[in-house]
Structure I
């Protein structure tokens, strides 16, 4: 990977070691995606969490694969998964994995293909390595801050073969008078986000599910993704790293930096993903 210009300095961490982890972690995400695709959505078990969101046998199967794989590949680095967050202590160490084994469960249950596996490595509160797998679309996006971002094709259906990586970059924000594209959630709309977009005339809304919205910003097919309502850290940590590695920027609603793993609830009150960091 070659780094895009203008990325912020990295926290003190062994980036070469993270780079060596990228290929096996990508394989792990692809393997979890294959397990998800093997689940029969018409017959699978669906349970409800305490927050009212659904969890399926596909979520749990992917989580087991990722947990076992991370223990094998980097057992000395703690891992926090959405499906095991109840076991987490307040705050997180300086270096930890943050995982959503199936982001977009509502999309998955509804029979749509816009669901992802999100895996991030967070250092000193900042996601530095991120992988987003979209198994039903046959795509993986990945990035290491300071070393660039890539998109890879995977085999459709059962199996987890991975194709050649193609570099991706965010794009400059369109000049005044030209249309720009805003990613919005297919399943989680909110009034504040809609008002934010309405205040910037000329936007074309693209409704998408899961972390695919962040991947689209990273690859330069979407200009901005505002989410001015609460979401969970594991929903956006991988995308945060991929967007940043691709040359973009993710901020809070006031333009400040996000910090991951600092609180006990792992909630991000609001964020905006900017493909062009100068527009932030």
Structure II
């Protein structure tokens, strides 16, 4: 990108970018504000974290949110969780089938799709579509990698993959409040490239996500040699993110061709690519 691009270096636009970053920092230090469905998922997350709650109590908590209820049932009856084709029709059975961790991932996926529909987000439709596609494929890759190559919990890996770019979603949502940024996507792209990782870590911490999930998102877009073996969620998310195109794909940046790291990873995990493709398709059907 040209260093003289006025979208990046114009004084008025620069001031608005700084204002947005200051506002985000202030909000992350207090109460994070997201659309209504995000609040619903945060309430549900607290219920899911309490080991004393029965499946019946959890199902009742989910039933309060009609959209989440419908999506959980759909996921429980998908091929990934119902290969025998025995459909369940109640939330208690659905939760029992897919497990608490998968319910948590599904709830977070649902709220992220709601973020894409928030007022003003249509101005960033290209961004949001690419970002959502990338997030779903990263989540699918993370689950497949964790299950095939590690002793880590595949559903926790899927959750980490799904939210690894939540900072970018959040920045897009906040950008809707700044007219000049809405009209200059190149400037917003510049902001996201440089800040979404650090803002994402702060956001996940503010939302109370587990430490290992937060740590998995740190520096996920910073190219580095691939780990020889996958031992941590951070290892899994780095590889999954690269297999899903890294930030180049969802930011639609130009590059001359496949980079060496991605090419090597695609060769290393070639046997898992069909499973990743299949699960990505399943997740789109369940969450979108």
Structure III
């Protein structure tokens, strides 16, 4: 089954880059959560573990592809954007969402932007820094198509935790420079209703570090990004964001980036990402 949602862009959905990446992910992620809730037949906020603990469908992997024919900044105020989501489930605890979005008249076009989302049910054990995988006791997702284990994005995130790479940048991309930025989490701006640091805001953290690493000049437009999440951070913690900048002779009009986010509390890596952006 395909779950479909329409969003008419207004000021709450846009910034100076119009439908910017972190804003797009917030709404696409919300539609992903709504789709999981529809499959469960229950609001996600009502789900609990067998012992009554709260359960959240946390994102652990995102793969976003934005074709040059439909860059994010081309979606502007009063445009209607249609999201179509197909779900698969792994053992009632993890989900893959294949998302396509575009203007309604273009959505079936092969050039539409796409996202691959992966969620897993977790419960906080000792605040945001200690999350445990926990299936909900009252939801059954047997009606969803199964996600075979070999296709589970978990394997991608696990491999990246060992190599530090997510496969967006190959050996043709040569590292040019690195930079590290610290960011103090803003409890009012950076959290969600579950009290966790909002998954889409990690993109804003990375963009802040990227602007420090790249001298002012031409604007950059996302073409491909992968993100792997390994944990969360306390709302009063500080993050260290390392960003490496890459160039490729095969793509002189693009820049590559590799990001590593650590929390200050214990130095643990909580997010890895790679991206390729076109120079405007």
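Consider the structures I, II, III: one of them gives 21.6 for mean count of other Cβ atoms within 10 Å over residues 18-25 as calculated from the coordinates. Say which. The value was obtained from structure III.
Of the structures labelled I, II, III, which one yields 31, 24, 16 when semi-axes √(5λ) of the Cα gyration tensor in Å is computed from its coordinates? Attributed to the structure labelled II. When helix-only ellipticity at 222 nm (-39500 (n - 2.57) for each DSSP H run of 4 or more, over all residues; to 500) is computed across structures I, II, III, the figure -8500 traces back to I. Calculating Cα Rg over 2.2 N^0.38 Å, for residues 138-217 alone for structures I, II, III picks out III as the one with the greatest value.
Where a number appears in this text, it was derived from the coordinates with a stated rule and is not lab data. As the structure is a prediction and not an experimental result, all values here were calculated from the model. Cβ atoms are built from the backbone, for glycine too; each structure is taken alone.
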